[in-house]
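None of the figures in this text is laboratory data; all of them are computed from the coordinates on show. Only a predicted model underlies this, so the values are computations on that prediction, with no experimental measurement involved.
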Structure I
Amino acid sequence: MEGLNVEDWVAHEPSNEWEAMMKKVAQFHHKHDFASKNGHDMGYRIALTVEELGELSAAITKGKPIEECAEEMADIMILLMGHSIAMEIDLKSAFEKKYARIMQREALTGRLGVRVTEYKNK
């Protein structure tokens, strides 16, 4: 499930919308030279993701406009796509593989709502 690095994505000619989006994220990484400025360190990137999740949570719990919630979701999506570039993972392939697995699972309803997981209540 090997993916492309920043340079490979920047040089890539997209053949679909997903690849076009990945190329845009790679261009952002290239523009700011993330690779040589610790921007591909996964500890740092996970900290940024937690920060962005907090911003999304605040937007939702504070009843901010839907546009602000959408912007925070986009930040998280861009970060996750960037994670896959930093780690050279084929995120689309990983998505398809995981999607096939979760579609085989049964839903469980817990105290807080529905979960679709391999976890079993005992």
Structure II
Amino acid sequence: MPVPGKGGQDKSVCKRKIPIFDGWTRFDIQLSYKEMRDVKGRGYDGKVIVCSARWIPVAGHRPSVASVKYMAKNRKMEAWLAPLGSGGVYVPYRVEMGTKNGTLVVEPRKLDINGGRDQAAR
């Protein structure tokens, strides 16, 4: 995810709306700044920016359907973003979403933020 300007680790990384079309429906993911966290592992040690996320239905949804109502009211969504070098690009380190059955967590097994340069140096 590119970040305009210097791409520094600040609140502006989360200040965005991501429009999504899945081939059937249209919705937005509205991000907003929540906090900074220190993480370690999966190929990245350092700070991540935690963004709260909101699912906003736009088109192709039936407003009376229970799942649409649930997702529109869901406040248990966030994305943790790690900087990819110093070029103002961020990658997801962790994505969390509350569901009716518990919390869904998506994390990469391993990030190769250095592009394999660490392996070449060994």
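In terms of relative contact order in percent (Cα under 8 Å, 6 or more apart), the structure with the greatest value among I, II is I. Which of I, II yields 33 for percent of Cα pairs over 27 Å apart, as computed? Source structure: I. Hey, helix-only ellipticity at 222 nm (-39500 (n - 2.57) for each DSSP H run of 4 or more, over all residues; to 500) derived from one of I, II reads -20000; which structure? Considering all the candidates, the number was obtained from I.
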